[in-house]
Structure P
Amino acid sequence: MPPLGRDTIPRVIAISGGRLQGNTDQFLQKALDVIGEYDIDTELIPLAAHHIEMDPCSRCPSDCTVRPAVCVTRDDFNGIFKKMLEADGIILGSPVYWGSAPAKLKEVLNRAGILSEGRVSADKPVSILGNAHGWPDNIKGRGWPETTKAPGLFARKIGGAVSVAQRDGVLFTISELCLWLLINDFVICSSNYWVDGLEQVGRSAGGVGGGGTRMPSKNGKTAEHVRDILRLDREAVLTLEHFAENFAWLVNTTHPSRGNPEEIFRQSRLSAPPWMSPEDRERVLGANT
């Protein structure tokens, strides 16, 4: 993977776990519109428009650690993962489904984390870092912390989380997304409030068709969630716009100097733990290290 930054234009993607053109998509696109004002390329990736196999890892006979960071499952994940690796910043957007992020978004994040974890490069297997002393060759897994662990493929990217809901659950969902960012070595962007939006804000009581939080479906027989939170939750818009300003500032500030995961690893204490053998270090970083 070539060094990120330097002479390239910064790039930010937003991954939406919501319905096509729904509230989550709208919130993310609004953030990207603001970020784009700061000479940053942007792209919205709605998972609703992509096919993602659920839980293929439990059925996969392949060992991710001994090959480059490419998933063997034949769905749309690899294309999304490639864009995640190329981006300088990633915004995760989620509705609240039963008090949590939807399974499709979690699946993408789980698989992205598995492929990224502990690598110095997308082109090099995790096994290049060597095995822990006495670790059986036929046992899968790295044996951390008995051997060193690289920062992973998302090291020092800028990350952020947005959530929308009818009534509640946004803070738990934002926490879920931020925990994923934290464990994958992101620098997390904040705002002057939690970056969320609620259907109930700006509406009066009244139920279906009466100014409440639901509207009749097209056939008039059922109710569905409204898709105009961005229009009515005015505090959410201001919070979102300030989040986007902060996000753009962080991306533009770190973009020229962040480096790629291998460069970060080379300069980090992670590359020189006292138990790492000189042979392993030389294999990863080259001679004279």
Structure Q
Amino acid sequence: MPLVIGAVAPHGFPIIPDISEDADGALATRAAMLTMGERFKEAELDAIFITGPHGIRANGAVSLADVGRAAGTLHWQGKSIEMNFPVDLDLTDAIYKQATANGVPVVGVGYGGSNRNASVLPADWGIMTPLWFAGHDTNVVGGGYVLAGLLGGVPEEPTGPPAIIANPSQQIPRQMNVEFGKAVAEVAQQSDKRIGFIASCDWAHRHDPDGPNGFHEDAPKMDAEVSEAIKRNDILSLIDLDEQYIRNAAIDGLWQLLILGGAQQVVPMDVDFLSYEAPSYYGMIVATYSPS
């Protein structure tokens, strides 16, 4: 069946209620993410495809997590959450095959053991934050990973749907990320599973002169342009953004958004733009998508 739900979601992890009361000022974003999470849970998904900019990346290729599980821990001001969840390897393999057939450079990436079913990928904040809201919101004591990827505290029952984890590449033509998104949607159409899609994106990281990247006037301009493109449901209009403009604003979301745009070429979807704010040095957008 086609993708049943999609989202553009931020990954500034203080928005997770379990580790911050005030969301580091991003309370509107938290409220929007809770709405997104309710919609994902109501969709009764069998799997979630998620693509983010952090974690294990492969130069010159889109990477797919070729592991049985992913696990990680997030810390914020003395509080922590842990997450441990399965990876859907059947869908991962199908996406790899379809993307390769579409001419996309793609590699499978592992971590730890050579047996993929016993390997565990370190889950980063770009993956964990959206998944917490999309059903993986139960802490797993001891569920993190240890050096070689060994597990402790695997949950008896998954707390949310299995995931398929991908990282785009900034080193290949942007159209290739679009083609990868098409492959994801084509696999979903051929599957009997109910599959959701999350593009994990933060936007300009130069809103605050006292922030780690300083201030640049292109930061608010970029976030406004991206917000308008999402509201118009025309995200592929951003494919030709100028490289210097991107560097000036310091965005990390374009490539994941292009993957979503590719999926929309196969499965047209309507958008509901829920929020935008930049309470600290980086911008965050929340939007959900449903098949037209």
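A short reminder: the numbers here are calculations on the coordinates, not readings from a lab. Just so you know, these numbers come straight off a predicted model, no measurement behind them. Cβ atoms are built from the backbone, for glycine too; each structure is taken alone.
Things to note:
- FRET efficiency 1/(1 + (r/R0)^6) of positions 20 and 276 (r between Cβ atoms, R0 = 25 Å, to 0.05) from the coordinates reads 0.00; which among P, Q: P
- Among candidates P, Q, the computation of relative contact order in percent (Cα under 8 Å, 6 or more apart) that gave 22 used structure P.
- Calculating Cα Rg over 2.2 N^0.38 Å for structures P, Q picks out P as the one with the greatest value.
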